[in-house]
1. For volume of the Cα convex hull per residue in Å³, the calculated result is 145, so let me know which of I, II that is.
2. Figure out for me which of the structures I, II the number -10000 belongs to, where helix-only ellipticity at 222 nm (-39500 (n - 2.57) for each DSSP H run of 4 or more, over all residues; to 500) was derived from the coordinates.
3. Out of I, II, which structure matches 0.80 when FRET efficiency 1/(1 + (r/R0)^6) of positions 167 and 287 (r between Cβ atoms, R0 = 35 Å, to 0.05) is calculated?
4. Among the shown structures I, II, from which was the value 2.3 of distance in nm of label points 7 Å out along Cα→Cβ at positions 55 and 71 calculated?
5. Here Rg/Rh (Cα atoms, Kirkwood Rh), for residues 247-294 alone has been calculated and equals 1.07, so which of I, II was it run on?
6. Can you rank I, II by Cα Rg over 2.2 N^0.38 Å, for residues 135-254 alone and just name the one with the largest value?
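What follows draws every value from the coordinates through simple rules; no lab data is involved. These figures come from a predicted structure and were not determined experimentally. Cβ atoms are built from the backbone, for glycine too; each structure is taken alone.
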Structure I
């Protein structure tokens, strides 16, 4: 029987000690790195807009996601190594909670060996779980990842949003939402069931607290119906009913969809929203997901007796589906031109052809839209993209 080495034994002792459960992150990093026999380690968390990697301690400055080796590790979700100015090397390891990118871990060592690399990876995995468990109730994580003051509607709505990226061995779903600190009524949701992926994109009327409330109620109603075992039609009915009861003067547009993970059948409702786009083999499949939209949710739905229509389309392995709000296509460039659907789709196609990961594609796309503006976005801009990638037979 093989005995664990000293580093493994020290890690076991650290994990068995209940005190580590209540320690702040910098202290836990120091203790765990020492237990593993690592020289030094620093956690860098990505900021809300994914432009900077911010250290959890004050011993180092923030690093740009674009233009640094640390950022390269974050963007590609892969190990990167460089020489340290103080001697030795720095191994940059991505911090991943499942498919969600949290930041990077810097491991400082005199030399990189297979043992130290293995321990660094173990530390990154442990810290990712620790960060995920603590960030929902420790404000220090939120404060580290914000670079501006957040307005009340945005604060309220962001409390309802899921992680930016989720996934398993069959599907990955990722989303971005801007402006980060001054949201109006845009929201997104995605969740994995045993056999399906649930996704939704919502755009509420207006750009104020009532708009945020509308989206928050819509998200809550959808989740409540879903977690009570409701199928897709019940989810949409639940949102209509909730808005009619609690916010009778408000309404929102939305797309609610379910993807069967085994066979790739996509089913969706379009409630007054821009139609999703299907990308296959490096091009847009024209009109594949186009359909006559039903009325928006809430007040407009009470003006018609027509039932809402469910739509179906079979996906093929590798297909990507883009859902978005009109703030994306109606954004204007510095030349006062609309960003437009064609430019939007072309960007994603080129990124896909280059083998770029889905979360990185959306990060760079939303930055491209923001950087092309002459000022603030005229409307919220939300993009959600999911990719069906079943295991090969």
Structure II
């Protein structure tokens, strides 16, 4: 993996960029050489390729194809994929560390990377047949963006109330009909993990997952215009008589619900990483401003005790969010049960992201409220954390159920 990451770094024209956060040795938040290498790659990627384009991407509501290609070229789109399929063969912790670093600069780029890595690649890698892995993992590693197509107008928090149907043909192939909503990467994706019900009469047990190529007839009906993460495409998809070969069933027939649940549990850690990155990005910009640029009554505003207490409080919350994030990732990497920790990390990090971004605007005063600075964008981008991949209420419900199971038996 190090060989691949170093090669990716060398072939990119990315120049060094210092981090505002020094590495901390002998800390729970000190990382392996592999993970630190990826973090360095992303910091340089942000400085050279993302930061100069953040405002333009937000205004255009689009991530340029050239930037998506650069993510592939830099080795950031197949983090856990084994080397034999063109990936880095790295850990889940490395994947979420990349998301966190990207989110410090632009959360839209972070979620594009996150969905591709922690949802699509994971589904194909864990449940794909040899044919599916050999066919699609190399494409997902090098050039083709993936999307996770589960949500529908009536299937959001109630994720398994799917209306999309999969009709089985006599030869074993399937025809998909229906629509999907809120699909991240939907506007640019070429490979989709699609969930459809092949036997609605038996409820969720009929849900089956498929790997579907866009060219087979997946249509982008529209791209949503959003409050935040505007550059990330969120699309409505139409599936009209989309023919899918039997060999493109992911996992086993009727086991799509299990695949969705397991992937979303992992995905929640990725969203926690995105939210932690938003919180840190807003904090870094605003605290630098109050100690270096903004003066009132003859001194920097960061020197006033009222401001210092607020800064200390937010810094503490960000530290706690990151500890929860990487604890959940470590448990997952070790093969342990991480559902509670993932839900807690996602819930808390999304709350901290909103508070940190809101405070950052206040600390910067009028300029923080304008689009001249990035903090108002962090504020808009943070709101989605309480909504996607399970709302905050769904996270609370998950945590509460698991607590009840622990203490009631």
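1. Only structure II yields this read-out.
2. Only structure I yields this read-out.
3. I
4. II
5. The value was obtained from structure I.
6. Top value of Cα Rg over 2.2 N^0.38 Å, for residues 135-254 alone goes to structure I.
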